[in-house]
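The structures come next, written out as structure tokens.
Bear in mind these aren't lab numbers, they're just calculated from the coordinates by the rules spelled out. The shown structure was predicted, so the numbers you read here are calculated from the model rather than taken from an experiment. Cβ atoms are built from the backbone, for glycine too; each structure is taken alone.
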Structure I
């Protein structure tokens with residue numbers, strides 16, 4: 001079948017900040033789906049289902065959009081390597097961090113992702129940090145920190161080394177974004193980048209699941225199975241849009257916007273899933289995020 005290209009489509013014509021905002025919203029929506037699903041299915045099995053669903057959707061589009069010649073380009077090895085660390089490793093580090101230091105501190109330290117992304121973009125890719133980008137990034141981080149500030153107490157005793165877990169997850173996410181952009185300089189194909197990385201990640205996750213003897217059968221009688229599959233479908237689209245944004249724009253302008261997903265998560269919890277109520281911190285976060293995104297969008 002003839003190889004098609006996304007280039008020239010309406011998706012590629014969208015501004016990078018629109019792509020990043022949409023990806024941010026979809027990541028938040030997928031997280032909400034997983035939150036619902038985790039009530040009836042084991043989390044690690046659910047995570048494997050989500051990654052598998054994402055990989056499956058990428059492969060369903062292969063007859064139309066897969067350019068097999070990309071497999072012969074050495075840069076493909078970058079996408080393979082990314083599949084080993086994201087989302088499999090970064091997700092496991094986040095889960096371990098929650099176990100040792102609690103969700104509040106984990107989310108707070110995870111908000112450092114834009115800092116590491118900016119460092120990568122400036123030092124490795126030679127991107128330019130303007131005052132608009134710096135101020136907008138700081139605003140988004142402050143908004144995320146406002147949302148993670150809860151009344152729950154942080155565990156009073158935890159090993160100092162545990163701080164490396166959420167920070168490590170943030171670094172891995174930043175490196176993943178950065179090397180995705182580097183790989184797409186030689187293979188400018190956001191679909192192919194997502195296909196390879198997600199496939200490798202699924203094979204790794206499934207292999208570890210089987211190796212540990214966790215042969216839990218997938219039950220389609222449990223609603224959680226469908227919620228995690230739906231999350232995988234949403235994550236697939238979000239990953240593709242993020243890759244398109246990374247191909248077109250700079251990391252220092254894209255990652256801060258994508259990192260605003262906790263704001264969307266909270267808004268979805270309030271208006272769609274009815275798990276939260278409107279509070280001062282939510283309003284504060286929204287008021288800060290909107291002008292911050294506008295600043296970053298206008299930086300060019």
Structure II
């Protein structure tokens with residue numbers, strides 16, 4: 001039995017429209033299921049917790065990275081398996097798990113996928129499967145989530161980038177990585193468990209979902225024009241080697257900033273600095289087709 005938590009408003013309504021297709025795909029494969037529709041922010045976490053307390057073995061997250069984020073937080077500490085059904089804006093956890101973004105293909109891939117374990121990050125405010133972001137990353141997702149215009153997916157994120165970049169301000173930060181401190185004036189911090197974020201931005205090319213590390217990408221002080229020129233390169237990993245971009249890999253990270261900064265977890269914006277995060281090795285079970293971002297496949 002699949003117990004599927006559904007965020008009907010994810011993906012600018014794409015999830016609601018995809019529900020009949022998903023049900024048809026499940027029925028065609030004789031997979032028993034029940035649906036649980038969310039009604040408010042954090043409701044998916046509550047539903048997931050209730051489901052595992054009642055013995056659910058497979059809990060689906062139908063929506064975007066925010067829905068998967070909430071369900072993951074509800075599954076922590078349980079033996080349940082997460083099944084990501086991607087119908088949202090970014091779908092970066094699904095991308096890392098090699099789950100197709102077309103609904104029928106996603107159900108088909110999940111139906112035959114083996115169970116694997118992935119790492120996740122834990123901060124004082126939440127756990128995350130894809131990213132904990134500060135600065136520019138958080139501001140972009142705030143704009144995406146606030147202004148529900150007609151754009152969907154990566155286009156919505158790209159439009160938000162253009163609007164947010166004009167107010168960009170670098171921030172003084174003290175960053176402690178596995179006990180080693182560095183100070184930087186930074187416009188964006190990406191603390192990555194996966195390699196992709198922002199609807200396919202290849203931010204951390206070295207990251208794998210089970211490598212036991214958080215991969216940190218810092219975009220340090222640079223002009224707005226330079227950032228605009230840099231951003232398109234991120235989709236192919238072309239930002240690697242840019243003089244304003246630094247990479248670190250660590251198991252623990254602490255960040256304090258000169259002013260309070262909002263955090264972004266897996267496309268959902270809440271909480272504020274300081275950051276005090278660490279990696280949890282193999283902490284969550286997932287259905288993952290072959291070909292995903294794993295140390296060994």
Structure III
């Protein structure tokens with residue numbers, strides 16, 4: 001897999017940690033780095049303060065049990081020695097403490113068990129805060145949908161308007177190829193296109209554009225998209241062992257539909273951002289996609305993203 005040098009696994013100690021912890025231990029072993037584990041949870045209300053110590057001990061025991069279980073599953077005999085565990089009870093939202101830890105210690109990947117919303121799709125508050133404000137890559141791990149081959153899909157925009165957008169698309173392709181190889185899985189490249197002026201021109205009589213010219217414009221738009229996407233994939237150097245799906249229409253509808261229909265296990269995608277703009281992260285399209293998926297998610301941010309969270313309060 002693409003090299004990660006500083007991996008942080010985040011847990012609240014309450015949920016079933018099997019999938020996220022498994023991927024964290026496996027990645028640390030592959031990258032030959034120590035896995036750092038942050039057990040973080042909100043401080044108890046004043047009326048329950050007397051139970052704080054017992055509560056912390058309970059969560060630590062839950063984590064220890066999960067570690068032992070996962071190590072046995074992966075046959076990683078020395079994984080405990082390769083872990084550094086930090087336990088923190090915090091007054092701020094746990095996600096904020098995670099981001100502060102990332103900023104202080106320079107983590108390049110945060111792995112966490114996904115907490116699906118009540119509908120079963122989308123993510124709860126802590127996960128969404130990490131996706132919006134955490135400066136490094138975030139992997140929200142969900143249980144695999146099926147046995148056998150792991151299916152990885154990556155969503156990219158071939159029409160890169162800025163160098164930072166192109167750099168992000170190349171990183172997404174490289175990482176998704178690496179993930180598919182690591183899990184002996186398949187890779188699907190998803191890219192959406194449309195001729196955004198078609199409806200406007202078709203129903204404005206004063207534009208005086210024939211059906212033939214409209215069809216020609218659409219074909220040219222499609223050809224441009226195909227050309228740009230092909231060039232982007234070639235520049236990424238990921239080879240040819242993948243399937244390309246060029247879909248016409250809105251990505252916030254088509255990508256979740258593809259993920260569901262094709263039983264995608266891991267979706268790799270970027271989040272819309274303007275480099276250097278404090279806290280500007282998720283745009284409407286990305287937000288809508290996130291609210292409609294239930295698979296694991298690997299989310300990357302463009303270089304230069306500035307988190308609105310400060311390393312120290």
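Annotations
- Per distance in nm of label points 7 Å out along Cα→Cβ at positions 53 and 237, the highest-valued of structures I, II, III: III
- Identity of the structure behind -23500 (criterion: helix-only ellipticity at 222 nm (-39500 (n - 2.57) for each DSSP H run of 4 or more, over all residues; to 500), calculated), options I, II, III: I
- Distance in nm of label points 7 Å out along Cα→Cβ at positions 29 and 85 derived as 1.9 - corresponding label from I, II, III: III
- Distance in nm of label points 7 Å out along Cα→Cβ at positions 69 and 141 - structure with the largest value, from I, II, III: I
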